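What follows is a group of structures, each given as structure tokens.
Computed from the coordinates by the stated procedures, all read-outs in this text should not be read as laboratory data. No experiment lies behind these values; they were computed from the predicted model shown.
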Structure 1
Amino acid sequence: MPSEFQDRTVFLLGATSDIGRDLARRFTSDGARVIGTYRNEAAAEPLRHCPGLDLVRCDLSNPDEFPEVRSAFQRFSRPWDVWISAVGTMEPIGPFFDVGFQEWASSVGINALAPLRLLHGMHPFRRRDRTCHVGFFAGGGTNGPMPRYSAYCASKIFLIKMCELIDNENDDLNCFIVGPGWVRTKIHQQTLSSAARAGDNYDRTARFLQTDSPGTPLSDIYGCITWCIEQGKPVIGGRNVSVVHDPWRSSEGLAGRLRDDPDMFKLRRHRNGE
């Protein structure tokens with residue numbers, strides 16, 4: 001949908017992640033100006049010559065670098081229309097009481113608190129004349145436990161609820177979160193490096209990576225995100241959408257159901273009050 005993003009600026013936190021890199025290329029191909037962050041120079045190099053993409057260094061473990069991201073918008077004189085976080089870590093992996101608490105807390109910081117802190121600081125730089133869009137990525141544990149990945153899982157649940165809160169509190173923001181499913185990205189190396197500490201998920205991950213299964217296509221992730229943007233706040237605001245399991249491709253059917261049910265795809269107690 002080139003016309004959809006022709007005059008839009010997309011901020012991409014984690015443009016050098018596997019998903020982030022693909023999103024950066026697709027958004028720029030569809031006409032958007034993308035401002036993305038990177039953590040190390042080697043990962044940023046393949047994107048240096050991507051037309052329409054500007055890169056800003058940002059290490060989420062170092063809040064002192066956050067002001068540089070905000071000042072980039074002042075230098076470019078372009079408010080953001082779309083704000084997406086594509087960062088995350090599964091570490092530390094292991095039972096809650098077997099991992100160091102500081103490492104656990106740092107993981108929650110990187111997965112949830114740091115992106116939210118950056119969004120908080122960048123809120124004044126949003127476009128003011130129309131609704132802007134904020135997107136996060138969900139992960140495992142939404143519909144059941146994700147043992148041995150508690151920091152990662154708790155962070156994603158945190159973000160699911162924050163999307164609903166941010167969306168409810170701000171009339172000019174469409175805030176949503178997307179569950180990508182199993183994607184062939186380098187984050188799975190954290191599980192393989194953890195061996196026994198990962199429990200049953202070690203074998204499951206190894207089997208997935210050893211098969212010819214492509215996992216969720218990156219094109220589907222982009223398609224779902226752009227669908228969420230296209231549908232807008234009345235349909236998607238505050239919701240958690242699954243790329244793999246939700247019928248977003250037949251948009252009108254799902255969109256109608258979401259308009260009719262304010263609780264659908266949100267964090268709720270199952271069978272409350274029965």
Structure 2
Amino acid sequence: MSETSGCTSPQRIRISWTQLSNHEYCKQKAVLIRQHKKSPTDNVRNFFHGTVCDRVMRAWLSEPDPTPGAMPGMVEDFIDLCAEELRAEESGVVLWKSRTDRAEMTEFCKTLVTRLEPMLVKWVLPFDYEPEYRFQVPIRVPYLDGTPAEIELVGGIDVLVRLPAYGSASDLPRWQAYDLKATANPDYVRKTLAQGIFYDLAILAGFGRAPDEFTFLLPMVEDRQFVAAGVTDADRRSMLARIVAVAHDRWRGDDAPKLDAAGCSWCPVRGACRKFSPRAVGAFTPVRASR
């Protein structure tokens with residue numbers, strides 16, 4: 001059933017944090033990315049170091065007995081592996097910025113995972129945990145006419161830790177979630193705190209209990225290497241309202257491109273966007289046809 005206002009019953013849609021943020025930025029971009037319209041030659045270098053560090057952390061935590069000090073030695077293999085996966089999936093390419101860019105990125109990643117290891121040893125390894133915890137959580141929201149409808153929150157949390165309950169046999173397990181950010185910019189986390197709220201809401205919906213904390217790990221930020229999101233009930237209500245707004249737009253079939261052109265020149269789905277299609281800018285009508 002299509003996501004249009006002509007539906008006789010609501011389609012059960014799925015919303016991830018990335019889809020929500022893309023939709024709020026540009027509805028056309030969001031729908032085209034969901035339809036896998038990204039160019040296979042899109043340069044993903046700006047995000048590649050984060051991908052590599054995530055994969056190294058996940059692989060290390062997935063070992064039966066993680067070896068101390070092993071992560072830096074895994075970096076170069078995962079640079080090759082992640083680049084090959086991008087090519088195989090036709091989801092982007094890595095274009096190095098200079099002759100020394102790969103070596104510089106390699107050292108950045110090795111330094112990051114070296115600083116990351118003590119955090120994982122202290123906060124993750126002593127407990128039950130799952131790296132790259134994938135969730136698919138149904139929640140009820142109002143449909144366009146106000147009747148109850150069900151959607152799904154989907155996504156992946158870098159590390160989800162199960163902590164012991166407080167003591168009573170009836171107590172639910174406690175949760176702690178971690179998200180790794182491969183940045184040296186101390187201001188970056190301010191832009192992504194809402195991601196922690198989205199994941200907090202998903203954990204609450206899935207387990208009946210919000211995490212004790214949702215913490216961003218920032219090993220390369222010198223003066224503040226971790227930040228707790230500090231989610232409140234007001235934050236959760238605000239995030240739920242944003243989720244409902246996205247669901248309503250999708251049920252209505254509202255996928256209009258954003259009006260301004262800021263950021264459009266490097267948008268990964270610009271080639272498929274109707275704002276830049278020939279029909280949108282006018283057909284080619286030469287003054288004089290060639291012979």
Structure 3
Amino acid sequence: MLPTIELRRLLNLFSLKTLKEHWASRSTKKDDVIEEVLAVASTDDIVDFTLLYHPTTKHHLHLFDLPEIELSSLPANPLADERLHRHSEDGTERRWFFLPRLTNLVYFRDPLETKEVTFLWPITVTCHTNYLELRFTIMEKNMRSHVTAPGRVIKVQRNREETTIQAQVLGNLGLPGLLPMDLNRGVKRLWQSGIIDAPSVQFKKSRATLREVMDGEYLVKRDDPALYNDIANRPILKAIFKWLGDDPIGLDHFSVEANLGLINFPTFSELDQGATHVVRQILNHN
């Protein structure tokens with residue numbers, strides 16, 4: 001069993017729309033929906049929900065190129081010091097799902113004291129035949145909404161970060177030397193086709209790194225073709241993209257650090273749309 005307060009915070013990582021639709025709630029307030037779920041759902045029900053809808057949370061996705069390997073040869077638990085909540089394998093991919101505890105140590109003044117605020121952190125590790133993906137829900141760093149005296153908060157320290165968990169997973173999988181997938185080709189093909197466009201982009205020139213930020217609602221390719229042509233054949237280091245495709249996916253924008261194989265989704269998505277669709281399109285064109 002997982003503590004109710006941690007399950008409540010876990011459910012709060014999802015959008016009101018997702019919660020209402022999955023749990024068939026008519027309530028209009030997120031807190032009310034969550035309390036309804038806690039009253040009727042088992043811990044296993046909530047874990048299953050979290051796994052299914054993990055791609056709809058605000059999250060970071062790390063992608064790595066993977067040499068062809070026998071998926072069945074991989075260890076049973078790539079995050080060995082954590083409980084493995086779900087595992088699946090179908091011959092083309094192997095997936096592990098974890099809910100490690102993320103502890104925030106909150107420091108207060110007047111008087112000086114500390115308090116721990118603990119969250120369950122959704123993390124999915126998926127090993128495909130030729131690439132690896134690590135999905136981390138973005139965890140809130142501002143703890144003021146989770147304490148009774150927010151004005152007394154001095155600072156907050158977390159007990160773990162994505163980088164340490166990522167290194168642990170790669171090491172336990174026996175793949176510590178994996179290189180991040182270069183996403184430049186996939187991103188540029190979508191950009192060229194007009195499916196996405198960028199209000200902000202950081203790119204590499206021969207002797208400098210440049211960052212261009214468009215004013216207002218302007219976009220690079222649509223509104224500054226000369227700048228786009230200059231960037232088109234250069235490595236994209238980091239960019240914010242807006243989705244302009246004809247097919248609405250319920251996602252306004254996302255960011256990519258192409259040379260690091262990292263895609264950031266700072267807003268909620270819908271199941272099988274939004275983030276999932278963006279990743280699929282980038283990989284299909286990469």
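Given 138 as the derived value for volume of the Cα convex hull per residue in Å³, for residues 20-171 alone, which of the supplied structures 1, 2, 3 does it correspond to? Considering all the candidates, the number was obtained from 3. Each of 1, 2, 3 could give P(r) over Cα pairs in 10 Å bins from 0, in percent, for residues 148-251 alone, but the derived value 12, 31, 21, 25, 11, 0 comes from 3.
With respect to relative contact order in percent (Cα under 8 Å, 6 or more apart), the largest value across structures 1, 2, 3 is given by 2.
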